[in-house]
1. If distance in nm of label points 7 Å out along Cα→Cβ at positions 150 and 286 is computed to be 7.5, which of 1, 2 is the source?
2. A value of 30, 18, 14 was derived for semi-axes √(5λ) of the Cα gyration tensor in Å, for residues 502-677 alone; which structure in 1, 2 was it taken from?
3. For distance in nm of label points 7 Å out along Cα→Cβ at positions 22 and 142, which of the structures 1, 2 scores highest?
4. Out of 1, 2, which structure matches -9500 when helix-only ellipticity at 222 nm (-39500 (n - 2.57) for each DSSP H run of 4 or more, over all residues; to 500) is calculated?
5. For structures 1, 2, calculate distance in nm of label points 7 Å out along Cα→Cβ at positions 54 and 614 and state which one comes out highest.
6. Comparing 1, 2, where is FRET efficiency 1/(1 + (r/R0)^6) of positions 102 and 334 (r between Cβ atoms, R0 = 41 Å, to 0.05) highest?
7. If you work out percent of Cα pairs over 36 Å apart for 1, 2, which one comes out largest?
8. Out of 1, 2, which has the highest value for relative contact order in percent (Cα under 8 Å, 6 or more apart)?
Structure 1
Amino acid sequence: MNTCRTCLALLLLLAVTARAEVPRVLPEGELPDDKRLGELTDLNGYFPFHPCDSAEAWTARSERVRRQVLVATGMWPVPTKTPLGATIHGKVDRGEYTVEKVYFQSFPGHYVTGNLYRPKGRTGRLPAVLCPHGHWANGRFYDAGEKSVKQQIADEGEKYEVGGRHPIQARCVQLARMGCVVFHYDMVGYADSVQISHRPGVREQMNTAENWGYFSAQAEARMQNMMGLQTYNSTRALDFLAGLPDVDPERIGVTGASGGGTQTFVLCAIDPRPAVAFPAVMVSTAMQGGCTCENACYLRIDTSNVELAALFSPRPLGLSAANDWTKEMTTKGFPELKQHYEMLGHGGRVMLHSRTEFGHNYNYPSRAAMAAWFNKHLKLGHKEPIVEQDYRPLSREEMSVWNDEHPKPPGGEEHERALLKWITEDSQQQIDALMPHDEKSLTKYREVVGGAVDVMIGRGVPQPEAPHWEFSSNKSVKRGKYRMYSCLLRYSVLGERVPTVAIELEDLDKDDWVRNPRIVIWIDKSGKKSLFDTRGDPRPPIAKLLDAGFGVVGIDLFGQGEFTTDGRPLAKTRLIKEDYAGYTFGYNHPVFSQRVHDVLAWLSLTRMREGDGVKVYVVGLGDSGHWAAAACARAGDAVEAAVIDTAGFRFGDVTAIDDPDFLPGGAKYGDLPGMIALAAPKKLWLAGEGNEVPPVVAAAYKAAGKPENVTLFSGKQEDKEAAAVEWLLRQRSGGK
């Protein structure tokens, strides 16, 4: 008898245990076959370019990618341009040309330095060339040394010892002799650019909630990065050059090699002024740029250097390749660029000079190819071939802009903090000025802030034909008066999988739950198990929605539930390198964005039933309201109404780049309230913001003509969920 009682007790215990389990989609211990669980993409991957089929398609694609570059470099919108205050001094006369020293302020108190080469004996407005250098030692002051040059001359990579020892000067001299005004300027932290080091890195004292420096979580939350500083310096260098009285602003070229090649094609991708470009030994489908000055969050997600270079089309684009990461350009990358230019009707405007017998360089043959390209497209009128001649190099003293009369400006960490403070305040003023007050200003707000959020999230509601859903083998179970469906949403195009549980009232007249016309997508920090109590039954607020005829969907967002081996939410984001966010999030979506993608995929599924009158409500309570807010910001009319409990969350409060809620740029555009405002005029129940609707949210709803569509909850924490459910129930009958 005792044995029987023991067996009965065990059976009852097993029954209770089984009953308490949240329905699984996959067998115990099995993770979804989701590409996002695999290896992260890094700068050494393979990045093919897929040309568009038509000019119309390219117009739309290029706008999106160009905006992505601007957001990534902190230039969406462009910082307020302040007076350059340029100083030109210390002229050196070399007979055929002169060289002067230049410094000006790109930002107040932050200087760009360089040398200005001018041809002699020319009149009128002249063509001009902007010359960024690359990561050669000392940059503008580079000297390759005598030993290296002798071998280059023997290999026919150089013609003269001076040109081989000083190839960066050689480029400028040749272009000046050809009749161009040339501005050769420093990268941040090179030569005379002494205020901030080139790669300052993560520093504990600069990674603070206030008065931060580059490489900090605070800086990244506002899209402040070294690549952005360098890119903005390039635009100001172009301002300087184009503004000279002897320069023809319609005939400006840009050329640089290696890291200078990156500066060349990035500048030319975002600025319409250059007429011709020649980025040397950089553009390829392989390594995308190894320095922090060549990487920024979002920059190469779903794009690549080849496509970034293509943004210059249909303007003339010359390239060079060598025995480095560009060595396969003749078969990978350039054929697609050629196809792209031909599609636009300008196949002759793109050229590749491939000399893979030479290592990474901007040597004599490459300079000759560039000179011929600029001669043609800047209409310089020289007979070809153009042969480079020997020259007398400038000494470091002749090049350096700082001396007793022109002392070095202050730099270091205090300067860096002051610079980022100015950039932060300027950006804040620009975003504040976008506060909507009517339909026109609301449209502008959506263009700027919505355009940035589009890049940061990286996806809207996918087309309904893209994702499809399938049931697991145990596709549905009846639980009392409810039916529960365990299903896996498959986004096959991108290799993504989303484990989901859907619940509705049992109805024998229905074939499956998706026939329900009212669906609540319930988002929670614990995933789909948040729908259930400890016995495995729908929790009371969920049951209340079900009994009122709603279907309720619980999702394991990426990094939750069945995405982890122990069922606990992901605690830290994987990083390529811990010293710079751009190495990871320049190629991979942040976890925050990936979780929003999962919500958007479900919205795509429900959008397939628009003709059935389906209405979808998104709920994010507690620590999940920020995901719901971002999803609604990107969902458009796919969401009928939303429950968002921010719990006071702000992206600017996230202190680590490996935090799953870290979102580069998240603090720049009005932080979370700025996202919520994009939901106007859909009905919104808002909690977690105290006793007042955030001003930008109130302004957006007023501008949309629907201020009454915002319901603010400021009651007790324990009453929040019940109040949200009651509000949802009122929406069923069109109430507030």
Structure 2
Amino acid sequence: MRQLIVIVLGLLVIALIACAIIATRSKRPIAKDVCRLLIALIPPMLGNLIIIASPNWGLARLGCYTYYIGLDITVFVLLQFTYNYCAIAKARRAGIRIAAVLVALDIAQLLLNPVFGHAFTTSMIMVEGMPYHMLVPLLGQRIHRLVAYGILFVSMGIFAYRTFTVPRIYVERYAVILACMVVTTLWETFYIFSGTPIDRSMLGFGFFGLLVNYFALYYRPYRLRDRMLARVVSDMGEAVLFFDLNNTCIYANSVAFSLFDLEDNEDLDCAPMLVEAAINRKISFDSDWSQHCSIRQNGEQRYWNVSFHQLFDERGFKSGSFLTIYDRTEDEQRLQKEVYLASHDRLTGLYNRDCLYDRARTLIDENPDTFFLVIALDIKEFKLVNDIFSKESGDKVLVKIADILRELATPHEVYGRISGDRFGFVLPADEFNPVPIEFRLSNLQVDEGVNYPISPHLGIYEVTNRQLPVSVMFDRAFMAIASIKNDYHNHFATYDDSMRENVVWSQKISSQLDQAIAEGQIQPYLQPLVSSTGEVEGAEVLVRWMHPEEGFLSPARFVPVFEENGCIARMDMYMWECACRILRKWQDEGITQFLSVNISPKDFYFIDVESTITSLVERYGIDPKSLRLEITETVMMSDIEKRLSIIDHLRSYGFIIEMDDFGSGYSSLNMLKDLPVDVLKIDMMILYKTKDYHRAQTILQTIIDLSMQLGISSITEGVETAEQRDMLVNMGCRLFQGYYFARPMPEDDFEAFYQQPKQPHPAT
């Protein structure tokens, strides 16, 4: 028996050494603590082996010292392992320090035993016919046992705490090691108090080390794993069904139960048939596969991703299979919504611009023998609907327009909303009927009971060049609309090349304006204002363009363009500055003439008119009365209070305000009553193209008389004959402008004309 114990202890020591070496290769955080514990268990076991195997007194005593000091080291390392394995952070540092002090003191007193003989001694006895040196404990040995048992009980207490406080599925992890510690401790205690000569409890130390090595590094709580996996599968958003080797459904999670209306586990046998009926396919259990399905369930369209997978063990044998069903209905609906929103207008539900262009391109390309029309639809002055009624009311009108387009759409038509109140549609020419469209849109109501006039304009591009981009085709259709934007009677216009030429011309001269000003191509021309006695009293500043390629450009070719696109403000500022420069020069030369400059209604939108003009007058140091400001009645067509305030400030500053073209438009007496002007410029056009010349003369006389009664000076422009001059003089007018006196001329020519003898005769 003695030899058998030696052999078993030796094998256990070898096993512990091997496990310690293997533990050094582990990447688990606890591996270092396991390795230290395994190595710490070896010294007491070796000491015990030496005691049992050696008949020599000296070796036996060496074994005793190795045994007891090794026990101290073992319980200390065990405490470190316990703290880390049980994840006890609180009080860890204090506990380790106290244990270290106690172990160090105990080892010291044991090492002093050869000097004082206070710890232990040995006595030889015969065991199994061989001498055996049995340890005889003294006081130091009892102190050693208190230290070792005390530290051991702390470790056991920590394991006991963990065993009784963790969830039941974790108990096994701690309870087995605790039980092994208890058995080994009881075994050791039995040896101490039984008087048995040979200590067999060291065998328990070896098995304890191997058990700790397994549980700390290799043990997997399979019950815990199974429960956690079952919980994870149960909480998955996918339906999961597991099958055994007989293709019988043995498990389904809650999603699968809900998806197929299963009530209990007895319904699992029916699950494969329910799946096959839903996906319209027989389940193949012999291979992995997946399928996208679109099914009707409870009257609703559903979309599934179905996947089947086989399961194999570590030897490659099939152990079962499982099927997953992912209900991607929400994802599919979200994707469909995103696709819809990417191709449709959010407000009206019609195709948006990009999708309309794509569908139109496809329609034209797929029907090469069909003659198509590209039609743009715009509502005249639609902004007023939003301003007068509200943005919400305007949106309702747009929705109604979209509904009308849907109702009147032909079988081969594509249509959509391009932007704002701009719509477009493409259809074969023989299917286009403008009458119902115009009728329905013209009778559209903003809100119930609110009959606000809606004026639709349609521009038509006949697709003669099928290779043009659809965007260009619609641009041409909108060009056609631009040609009738001021026409309240004609709602249809067809594109022709002259429209494109006008657009190209507008873009060309607009881009050249800054260069023309910088190079002096744009020049001020002066048209004299002559009194009834032939005296030249001033001039109106008119713009002329000496184009390097086009030659002399009439203002009619570029002024309307600049009025339309806002460039007029840049040109007007330049002409104002030219007038100030000329007046400064005349002031230095002693010439007392005034100049009149035009202020366009568009100037008020793009620049600060008051600040700009006053700063020019101050910079050039001229009298504001010498720079007269001509405005038209259209200046007051919008933002009346603000415009009146600006004009009042200019008059207060010293400027003379002239109302230009009075009588040529829709001049009202109410406008004349409220507008603070100093001079009326009466247009002779009032006498032209009339069926009753005498009535026209009466009106002209009345205007002149009215201006005198209001204390407003009058100038008659457009005078072309001596008869007209004589008639106007008799009517009481004293200042004239027109070709009868002089045409517009450059600055130098005007100065020469000013110095000529004063004779009221036509210019040559």
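1. Attributed to the structure labelled 2.
2. Working: 1: 30, 18, 14; 2: 25, 22, 16.
Only structure 1 yields this read-out.
3. On the way: 1: 5.5; 2: 4.4.
Comparing 1, 2 by distance in nm of label points 7 Å out along Cα→Cβ at positions 22 and 142, the maximum is at 1.
4. 1
5. Values: 1: 2.9; 2: 11.7.
Answer by largest value of distance in nm of label points 7 Å out along Cα→Cβ at positions 54 and 614: 2.
6. Structure 1 gives the largest value of FRET efficiency 1/(1 + (r/R0)^6) of positions 102 and 334 (r between Cβ atoms, R0 = 41 Å, to 0.05) among 1, 2.
7. By percent of Cα pairs over 36 Å apart, the leading structure of 1, 2 is 2.
8. Values: 1: 15; 2: 6.
By relative contact order in percent (Cα under 8 Å, 6 or more apart), the leading structure of 1, 2 is 1.
Values in this text are rule-based calculations from the coordinates and carry no lab data. The shown structure was predicted, so the numbers you read here are calculated from the model rather than taken from an experiment. Cβ atoms are built from the backbone, for glycine too; each structure is taken alone.
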